[in-house]
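What follows is a set of structures to go through.
Just so it is clear, none of the values below were taken in a lab; they were calculated from the coordinates. Predicted model, so just to flag it, every value in this text is computed and none were measured. Cβ atoms are built from the backbone, for glycine too; each structure is taken alone.
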Structure 1
Amino acid sequence: MDYSTDLVNQAKFGDAHAFARLYEMIYQDLYRFALYTLKNPHDAEDIVSDTVTDAFRQIRFLKDPGSFRAWMFKILANKCKMKLKSYLTKTVELPEELLFDMPDLNERIDVRNAFLSLDSEERLILSLNLFAGYSSKEIGTLLDMNDNTVRSRQSRALKKMQTFLNEKG
């Protein structure tokens, strides 16, 4: 999707309407990424809201208007990583019905369970690629990794999912 540099520049100079239009263009991708990373619709909504609030406050510091989408996803990815770390200290698990809002189809459940069997970094890498459309080079930049490392971790994660699905079937 083409993000108008004019809109980004207007937003950089405090135009809330321009920022709102940019946000409308990217909201679904941000939410989808957060949902698949965090596995919780409420947390995903909160993280996206925090991301947008922080981005609006900081947009004047964005150097390249053409990198608006990548900049937004970098903020979101960092917030998701912090939220995932906070999950480690939780002592009460959320009920299953709060974790997912998906149709109860066996195939989707198996794929979802295979995805959930991955560690948080593997889920983050796959989410950035599959749901947000980032290349391994872009993911490497976002996560401060070499793009070859990203590709190998993505390949291993997909093989883990395939093994998980083969064992189920």
Structure 2
Amino acid sequence: MISYEIYPSNFGEIGIAASESGLVGIDLQAGKRPLPVRQDWQRASTHLTDAASEQLAAYFSGELKGFDLPFAAAGTPFQQSVWQALCAIPFGETRSYRELAEAIGNPKAVRAVARANGANPLSIVVPCHRVIGADGTLTGYAGGLEMKARLLALEGVLIG
């Protein structure tokens, strides 16, 4: 069973979903559109959704630079490898899609890496916002480019 709850934050309402084994989804748009809830989901906070909310609050206040939460997000082996590589990008740093493709040992898979990055269900915790265009510009983000810029600014990254 997947449990989910919507938590307030200074970055807007955030939907957090978790199974017994780990986080399965974080939705930064929970206050702007309905959370994509499935039939087998129940609205209830758990120790894991509460822990994620607490860590996100600490991140938003500048007190936390890395997350310590178990993940159980569904994805292909390729997507999982990209998401693991995202977790290796340090706080306050960015990478291009090409650099991310090289990090997973598949330098020709830039477009596939971009798609896997876009399919990341664990925004912020799996820091897909740290991936930018090769020319240093902001590129797509599920939470919107304004949110991406805010998150990067929070980490001290200024995009011109």
Quiz item: Comparing structures 1, 2 by volume of the Cα convex hull per residue in Å³, for residues 5-44 alone, which one has the largest value?
Solution: 1
Quiz item: Suppose you compute percent of Cα pairs over 19 Å apart for every structure in 1, 2: which one lands on 60?
Solution: 1
Self-check item: Which of 1, 2 yields 2.9 [distance in nm of label points 7 Å out along Cα→Cβ at positions 69 and 85, calculated]
Solution: 1
Exercise. Given a value of -9500 for helix-only ellipticity at 222 nm (-39500 (n - 2.57) for each DSSP H run of 4 or more, over all residues; to 500), point me to the structure among 1, 2 it was derived from.
Key: 2
